[in-house]
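Values quoted throughout were computed directly from the atomic coordinates according to the rules given, and no laboratory measurement underlies them. Computed from a prediction, not measured in an experiment: that's the story for all the values here.
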Structure 1
Amino acid sequence: MAMDCAYEGDATRALVRQLGFKPVVPPHPRRRRPWRLNKRRYRRRNEVERLFRRLKSFRRIFTRYDKLDRMFAAYVSLALIVICLRSVNTT
């Protein structure tokens, strides 16, 4: 589970482990015993955050106009397709 630096506390990391996940969070620089950070996995967190930012640029998703969950899910799928097509055209 990739987490923000704000969640690097011992209690939060222990809870994540208890739930069956492996925490991926950078240690605070002043920690006495810092742990190793899997930088490749932590970079993936940034990619997910950027995807959510792109999704929020679609006004209909950001304001949640649809009343039915399946209509909202369909529009999110459509928005993801548009985002993929845009990224293909720019490369």
Structure 2
Amino acid sequence: MAHDKRKSGRPWQRLRRTMLAAEPLCRLCMAKHGRVTVAVEIDHEVPLAKGGNDDPANLRPLCADCHRDATRAQFGYRPKPRISLDGWPME
């Protein structure tokens, strides 16, 4: 996989830090599940691989689970079911 400077350089880290400070909660958890979850990732609504950019209007703060699910959906993969400690699917 090629190294993408847009997602690892100082400008990206500054933008990420600013966005997470301004909106520290996961947008999808609030909208879809009505729960409060800390955002730890910044997601591109239109992925860079599909012509998206780093404009703040194209970015949204998400938790790790929502980020994984959103990325899978953007690229045509099925969501991976979450399994609880007792072995049964969650949600």
Structure 3
Amino acid sequence: MKEWSQILKQLTWLSQMGLSLAAPLLLCLIFCSWLSSRFGIGGWIYIPGFFFGLGGSGMTAYKVYLAVMKQEKKNKRSAGAAFNEHK
């Protein structure tokens, strides 16, 4: 049963990561579509919107990387035995 909870935890984390990476790009492209239809701006507006969306996704990935590395460092520090726990 413990392995099922670990699998579901990892699956949830993976789906949340996917949504967090896709959302900035989609929001920027939707905003570009609104700008294009509302103000009659040409199709060129999608190019900077695409790159800004990729930048937002990149920052999300970088923040997740930092959080994972911080957790790994914390786990590595706490894994050692104290002087009074030796067998």
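Here are the numbers for this structure:
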{"item": "Per Cα Rg over 2.2 N^0.38 Å, the highest-valued of structures 1, 2, 3", "result": "3"}
{"item": "Structure responsible for -8000, with helix-only ellipticity at 222 nm (-39500 (n - 2.57) for each DSSP H run of 4 or more, over all residues; to 500) calculated and labels 1, 2, 3 on offer", "result": "2"}
